[in-house]
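Just so you know, all these numbers are worked out from the coordinates, no wet-lab data involved. What you see is a predicted model, and the numbers here were worked out from it, not measured in a lab. Cβ atoms are built from the backbone, for glycine too; each structure is taken alone.
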Structure P
Amino acid sequence: MNIANFLQRIEALMVTTWIISTYFKTALFFYAFVLGTAQLLKLKSYRPLIFPVAFLIYGLWYLIVKNIIFYVKEVLAYWVDWDLTNAFAFPLILLVLHHIRKRISRNNQLT
């Protein structure tokens with residue numbers, strides 16, 4: 001791209017800006033997810049969750065749809081399992097943890 005024989009290679013600047021902004025956006029989302037999970041689980045520090053969440057994200061990158069054929073052939077076959085896990089298993093685990101913590105705190109108040 002050449003504008004008035006002065007501004008050249010603007011697309012390289014735009015790509016660099018896009019990559020840097022994507023990196024910071026991903027880092028911000030990662031930090032927010034780890035911090036929010038630590039607060040949800042009432043942990044004193046979010047640092048023990050950094051590596052497990054990073055490995056989880058690294059393991060789930062396969063779900064990125066490369067094209068519609070990949071999506072139809074591969075992702076839909078596992079979508080029911082994925083949806084059931086996220087819709088029922090995780091909330092159920094969080095509910096059980098909440099009741100356990102509530103019962104423990106109630107027992108500590110009684111003693």
Structure Q
Amino acid sequence: MTPDELYEAVAVDLLPDLPDVEMCDSGYDWMERFRIECSGWREVPGIADGRLLGDWPYQVVAHFNDDERSLYGLAVYTEGDVRVEGFRDRAARNKATNAYVQDDD
């Protein structure tokens with residue numbers, strides 16, 4: 001494992017828990033669990049230029065921000081599965097988020 005991979009792996013371990021997908025039938029249910037559990041995560045519907053992220057309710061993108069600890073999270077719910085990445089740099093997290101921008105097609 002490279003130092004950068006180790007650094008990001010530690011960042012994932014420091015992120016707060018996400019809602020349990022077992023109790024969710026869709027991405028909308030998963031987002032509702034954020035509000036109930038107050039985990040610090042928030043759904044991100046789009047980017048600044050107006051393009052959408054994910055394909056709601058099948059794929060939902062969420063961010064976690066902790067500027068004081070330089071800790072940023074990216075979580076992607078896709079049809080009942082969740083992928084989580086941790087970052088120590090907001091710009092790197094935002095760059096990784098761009099992979100989920102929906103094309104205008």
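P, Q: which one has distance in nm of label points 7 Å out along Cα→Cβ at positions 44 and 84, as calculated, at 3.9?
P
Given a value of -9000 for helix-only ellipticity at 222 nm (-39500 (n - 2.57) for each DSSP H run of 4 or more, over all residues; to 500), point me to the structure among P, Q it was derived from.
Traced to structure Q.
Taking 3.6 as the value of distance in nm of label points 7 Å out along Cα→Cβ at positions 68 and 92 derived from one of the structures shown (P, Q), identify that structure.
Source structure for this number: P.
If P(r) over Cα pairs in 5 Å bins from 0, in percent is calculated from each of P, Q, which structure is the one that comes out at 2, 12, 23, 24, 19, 13, 5, 1? Kindly include the intermediate steps, with their values, before the conclusion.
Working: P: 2, 9, 9, 14, 14, 13, 11, 8, 6, 5, 4, 2, 1, 1, 1, 0, 0; Q: 2, 12, 23, 24, 19, 13, 5, 1.
Answer by label: Q.
One of P, Q was used to compute relative contact order in percent (Cα under 8 Å, 6 or more apart), and the result was 28. Which label is that?
The structure behind it is Q.
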